[in-house]
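Several structures are given next for inspection.
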Structure 1
Amino acid sequence: MVSQSAMAMLGIGIAALLATPFVAPSDLAQRLKSGGADADLDGSSVLPEVPGVEAFPGAEGYGRRSRGGRGGAIIPVTTLADRGPGSLRACIEAQGPRVCVFRVSGVIRFTTRRPIITNPYITIAGQTAPGGGIIVTHGGGVDGYTPIIAKDTHDVIIRHIRVRTDLNAEDRGSNSSFLFENSRNVIFDHVSGAWAQDQVMSGYDHNDNITISNSIFVQGIPRHDKCALLASNPKAPQKLSFIRNLCAHNGDRNPDVNFMPLSCVEILNNVFYNGDSQFTEVHEVFGGTPVSIVGNTYRKGPDSADAIPAIDRVLDSSTGMSKIFMADNRLDKVKVLKTGTVEISQVSRPVCPLSTRLVPAEQAYLQVLDKAGAFPRDALDVRTVAEVRARTGSIIHDAAMRSGPRPLPAIAPGTPYVDLDEDGMADSWERAHGLDPRRNDAWEDADHDRWLNLDEFLDFAHREVMAGRPIP
């Protein structure tokens, strides 16, 4: 008999989680709501937050310790041009640790071969852009390749960037919004993707320590309208976190997980809306996926089949048995939580210690709708969130939208913050924090809290853009 005190440690007080019997979704939801120790489903015993080591304050999941460009060059993006000095391409292709900060807002279109993040140690800080922020897209046709790709690299942080591919590519299979391939220590946070001809978010080859969080992935192009394929052709076990994201108006792969045994995969506190044939798919091509699916909302929409399952174990080409832990997954007019094949692969404890603090599914639903995506939200994200709330909207049916061109959302112009010493930090913020706006002190720690000055400014910029306030 498990004691009440041991049960109180359920969740990510990890030792107890691994010792307790199966926890029904309703039981876990009640514990999350109860407050106090019972609600503290917190992975800090496994990945304790260490200032100056995390990617940024509040970073979560297995990618949370990505170094990004910390300690490197501060490279301003001063033009929307495809290439040349001051371009995003120039920052992506630069050598050494670097942080891309934006002095412009608008649409960056890669009209030739798109840049690939292969040089490690990079932070792309979209929250520094003035006005309406940044859209990245491609030129379509033979140049229509995934605009944002991290390949054969490590330590990458991308925040507050949106991809809207308005033109169709000649090679559909190479046109996602975002792709991570053979990379490690990567975090996509507060990004938005739409209109991909392949998955909106794709993972390929041997990746490890990946976080995808607080993001919006919407309206892939039929008949390959997929939210996220999180593993394709994995070469070894991987750790991946998919936390507080919104997948809307994508037929299936909401998301798709197809990992090797001994992987640690977690799908936590997300919102999945208006899938067509399937929501979450668990595959076994590489021996069976270990996955924890906790605290998500599955919400039926106008295109959803009556019998659409929230969680489906796919047996095609199966070479082993998945291990699926499920708890506190909220069904909103979705009739089927799991297919019969899931039942025999369901396990009574998380397959790995969960990496982050959880909230009840209904609370996560509100958080995702309020806070997910690149900020400031463009018209597409604003509309999508309104459609989720109202249970309206649709997968793309219009032939003109499918074939393109699709109208890009307008991006408001803005005035960049003053930064005379070009250390990436606004002079007004530096003065307010006792720093010298005439001296490059980005990588010092003025308040001795282990977060460096630029870390703290980028966190400030993130909070300001989330609140709808321009950086003064």
Structure 2
Amino acid sequence: MTLSKSQYIRALQCYKSIWLHKHAPELRTKPNKQQESLFNTGYQVGDYAKELFLGGVEVEFDADDFGGMAAKTKELIALKTPVIYEATFKEKNIFAMADILVLNDNGFYDIYEVKASTEVKEYHLNDAAIQYYALSGAINIGRVYIVHINNKYIKNGEIIPHELFSITDVTDEAKKRQCKIDDTLAEIESVLDGDMPNIDIGAHCSNPNECDFQNHCWAHVPKISIFNLYRINGSKKFELYKNKVLLLDDIPDDFKLTSTQKLQVGTLKSGEVHIDKAVIERFIQKVSYPINYFDFETFQNPIPRFDGQRPYMQIPFQYSLHIENENGEILHKEFLGDENSDPREALIKQMLRDITPHGSIMAYNQSFEISRIKELTLAFPAYHDELMALVPRFVDLIEPFRGLGYYHPAFNGSFSIKSVLPAMFANDPELDYKKLGSVQNGGDAMDVFANLYLLRDKSKREEIRADLLAYCKLDTLAMVRVFEKLKGIVL
């Protein structure tokens, strides 16, 4: 039995997952666009990390010849190559690739493992431990380090790798975990040699990583279940599940529920919409015309592209704005930045022109839009006063829903606009995100714009830009229709 480093980490999370990975890979859910983007992000971070140790020799990746990669690595080590990228080993039945090996002054190799996260996580330590275990059979190891993103770094000119990254020594942790690895590997081998383990679903399905076999293991869980109960924590969900409670109807009377959870269960049983006109009226009274229905789209990178940007900082690149006047007239304005340059200042200028000088600014879950505006004031202080003047004008359309002014059984425990809209406007093609093009959610928007500048096909670029505009426009049109329906209930 030979395991890769990632397979070992998978096994630590769940023996059933590693069994399926080896024996039934066809049951795995294919990576979606967001997951593929994360993989690409990891490669980008790895490339920048190599600049910490310049002049290294890279072991070229060859999926058809791992043995050749390992042989090349042995040659480089025998030559005492000072820096090796992607050093490849097959030792002690573990296949492992070290991101960076650096020969230290004592003639030992230090291991540097590169992560795109901003901190060292528990499973990174297990990763370092199995790396140490495997490589110790082939080289003299000095220290083991995790290289990760420094989230306090602010780009100013060219990227400075030694400031972009933090380096954490995890040697002691890696050594401390060696004593359990042989037994763990023996257990894994026994699992893989036997029938599929009888392991039920649990918190391990998404901790530390989302398992790609969830669609298989969770197939018995209905679309509406206790796992959709509003804001129920993981331990309580699985407490119910272990007590054979799967449907909301089956929750025992003595199980403590919040008022929102009680309403969720009650409306599901009755099939009726809950309406509290007083809550809706209080919200409507806060709103003044003209109403600016507003929504940002943002992207983020681990490697900042623009001056003044931190790693993973949300960069607004687009907005949609529907303006409703008191006479019922509705106008639409929009902005989509140039993917080849920092879009923020152009966005600020047009946003300040487009939003009316008076009236409410309505967002859905306004904390996101307000946070982005405050960040823009820090990046572009010349616009501070004008931007901050927008903040007190915000009203949050999620308020009458969270306040239980309107609850539809089809919300299924969620107040997101993607849950509210189809419940309130079932089968309305004008408001159906699934009828859009390549961009159907915020994750799609974030990923396609973040990578749009790399696309050389002009016609494809224009097609994607059109899809971005259509998606964001639907976000604010959705708010127009939702608020219109709320007004119709009480007026």
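No value in this document is a laboratory result; all are computed from the given coordinates. Just so it is clear, the structure is predicted and the values come from calculations on it, not from any experiment. Cβ atoms are built from the backbone, for glycine too; each structure is taken alone.
Worth a mention:
- Entry that produces 81, 58, 40 once Cα extents along the principal axes in Å is calculated, selected from 1, 2: 2
- Structures 1, 2 were compared on distance in nm of label points 7 Å out along Cα→Cβ at positions 353 and 369, and the highest value belongs to 1.
- Taking FRET efficiency 1/(1 + (r/R0)^6) of positions 137 and 249 (r between Cβ atoms, R0 = 41 Å, to 0.05) as the criterion, the top structure among 1, 2 is 1, with the largest value.
- Structure (1, 2) behind the derived value -4500 of helix-only ellipticity at 222 nm (-39500 (n - 2.57) for each DSSP H run of 4 or more, over all residues; to 500): 1
- Source structure of the calculated read-out (distance in nm of label points 7 Å out along Cα→Cβ at positions 193 and 449, 3.3) within 1, 2: 1.
- Comparing FRET efficiency 1/(1 + (r/R0)^6) of positions 81 and 377 (r between Cβ atoms, R0 = 41 Å, to 0.05) across structures 1, 2, the highest value is found for 1.
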